[in-house]
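Each in structure tokens, the structures are laid out below.
Every number in this text was worked out from the coordinates using simple rules, so none of it is lab data. Only a predicted model underlies this, so the values are computations on that prediction, with no experimental measurement involved. Cβ atoms are built from the backbone, for glycine too; each structure is taken alone.
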Structure P
Amino acid sequence: MTSGTPNTTAAHTTRSPQIYEVGGAVRDSLLGLPVSDRDWVVVGATPDDMLKQGYRPVGKDFPVFLHPHTQEEYALARTERKTAPGYAGFSFYAAPDITLEQDLQRRDLTINAMARDAQGNIHDPYGGQRDLAARVLRHVSDAFAEDPVRILRIARFAARYADFTVAPETLQLMHSMVLNGEVDALVPERVWQEISRGLMERKPSRMLQVLRDCGALQRILPEVHALYGVPQKPEVHPEVDTGIHLELVLDAAAERQAPLPARVAALCHDLGKGATPAEVLPNHGGHEQRSVPLTEALCARLRVPADCRDVAILVAREHGEIHDVLSRSAENLTLLLERLDVMRRPERLDMILQAVAADFHGRPGYELREFKSAPYLIQAAGIFRGVDAGAIARECSAKSEAANIPAAVHAARCQALREALSLA
């Protein structure tokens, strides 16, 4: 059995299994976008049929097989039924009598519920082509409400297809799911998977907007939700609203193709502003320190990988210092570089600077301004690393002053920066 040329065995002459390309590959090809992954559904076949043709089973919960040559996934047509709360609470039924239309009906969006047969004909029983033309994200059926992951997926699709809108009836259904507590049943790993993928899309701000519109942002990322409506100094932040600033920062990071750790750091950098006491508004003094425990809590709750977490914490704590680094003394610059650990983790500095650059550019009128802190700090880090700490350590040890090694290395780095950059 191969895509486009389904075979049958003599024992199954009454059945003629059909193979269809489905889902994202069909959607993106109709949009004129490149297709990287292809998925297939097989109608009218049994697991034995697939095994006899050399397919390798990989599905744990329902019959999915890998093609013996292409290694692409082929799933038997199936239906599903909700059996328990959460995204994992489903039972599946796969049998030769399940039709293509029944299989497509269980999918999330109309634009994902299309299939293409071996002759290139599009099967579109739920209006996916119509919604592609109208640039609308619309659920296929009320079964959408049974899987809370679909809320995150729609938000992620909104970030990918930034000119698409969510159909009003779909947004209302998502809102009802939030009120019914379905979102609360999501496991951290799945939330992180979808949020991280959304951050890497073309316009991550759309993900936050959709989650906020349906009420899910407050449940999934309460620290981020708290930023909306919080004012900032208009002379520094013309956008004023801290939540709007965050959206601009995330889009600036995406526009500059920042890696995931930098985008997570951009997401978390200003969390402390959501906890600023009223008497400090709109200056937000000390928000960097307030951002650190909030970032740590968010990362722990979603089980964010260590590389993303560590960069996010450093950016939350140090982005104010990095913005003002050109006015800092040699001593302060040395302390900053030590806190950023540029000796042991030099590769992290670039991701930190990409996140802080997005913070700089994420303001109206600042999009094309030069972020001077980045080249300056890169130059300073090179000078800092150029100090021969080993030679200083040997000299101190020869004088029986091993306890003075850290202070001596710090002083030498500070002096090197002072001389090379003409600092006070």
Structure Q
Amino acid sequence: MPALKVAPQANRINTAYPAALIKIKMNIHEFQAKQLFKDYGVPVQDGVAVKTEAEFDSAIAKIPGDHVVVKAQIHAGGRGKGTFADGFQGGVKFVKREEAAAIAKKMLGNTLITKQTGPAGKVVGTIFFTEAVDIAKEYYLSILLDRASGKVAIVASTAGGMDIEKVAAETPEQIMKMLVDPDIGLQAFQIRKLAFFFGFGEKELMKQFKAIISGLYKLFMDKDCSLVEINPLVLTEQNRIEALDAKVAFDDNGLFRHPEIEALRDIHEEDPKEIEAGKYGLNYIALDGNIACMVNGAGLAMSTMDIIKYFGGNPANFLDVGGGANEEAITQAFKILLKDKNVKGILVNIFGGIMRCDVIAAGVIAAVKNVGLNLPLVVRLEGTNVELGRKMLAESGIKLTTADSLADAAEKIVNIVAQQNK
């Protein structure tokens, strides 16, 4: 086999699967995020969230004004431009009070499809009724971690209500990115710079904006957030700055410090396979390919997916069994992989450091026998006790293909799956 070349950048995992790089997070719904905003002094509209039709009338009665905004609650952006499975348009509706219940009925239990949900969409389990506001101008504001600099990034735009990616590509002059050193914190001169960028130089608006950005930054830091976003942030006709929408995501690794945030989790919005994996200490992320991967170590998992792509295959998942997986965890890992109906082959790629190759081999053998695997399986072992592990696989009697290197393993599984599909 020729020497393995570096995969072209267009095929590498960090560009092919950007979602995989940001999936280690927990999302919450807009109505939950707005309550957090309130707790940190960020102005939002009054609203009521409900889960059943029986609650519609009482919820709507609590909303002031002649008009009501009806919002479908799912963990995805682009709701306003989304389409429901039955053809009903829009997951965010500005309607007359007497029409609100009928509109909400069309949304609840229906599947909303947006750019971020993919074609499968998400089922709406909660409706959020909020008061309407008179909008004079819309803006965009977010706080997130800038991994390149190791600092907190504040992204602001005078083009609110639009896809920020589109604004960045077409009118970059409408965006400001500001880096904040977390050891120093958000400084007064930075707040003033952002305020003047938005056009909030007038004394009262400056005061309002200072309270908002300070509250958002404190929320971001206090709760181990990975993202705090308002799109749009609005200036009302009454000269008030308010968060018309709210999106907050949290770093999974920090949730042990925040049981009050963990309690907000909506498991109906998450992949059941990912939830199941978490019970056994497995890190699993579903992708859209047909070659399942079982690897120990996040870096090795990313490299494995890269090389599968290099040889023309398409990984079906990211699955890291970690350094201390036992037979039960490996068995559960196989079961989770097999729940994906798109999977046509499995690649096990283990480097035995903390975890010995013979232990992994024993787990693979037991797991394959327990689940009754009938898909092609390629196994590559390297590291501590590798010869013993390979010997155990060879004498196990289970049907599998062994590989001498990562490139060899990836090429073999891609070819096997390709031959099956002919």
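Using the calculated result 24.7 for Kirkwood radius over Cα pairs in Å, pick out the matching structure from P, Q. This value belongs to structure P.
A value of -14500 for helix-only ellipticity at 222 nm (-39500 (n - 2.57) for each DSSP H run of 4 or more, over all residues; to 500), calculated from one of P, Q, originates in structure P.
Set P, Q, criterion distance in nm of label points 7 Å out along Cα→Cβ at positions 351 and 407: the highest-scoring structure is P. When relative contact order in percent (Cα under 8 Å, 6 or more apart) is computed across structures P, Q, the figure 9 traces back to P.
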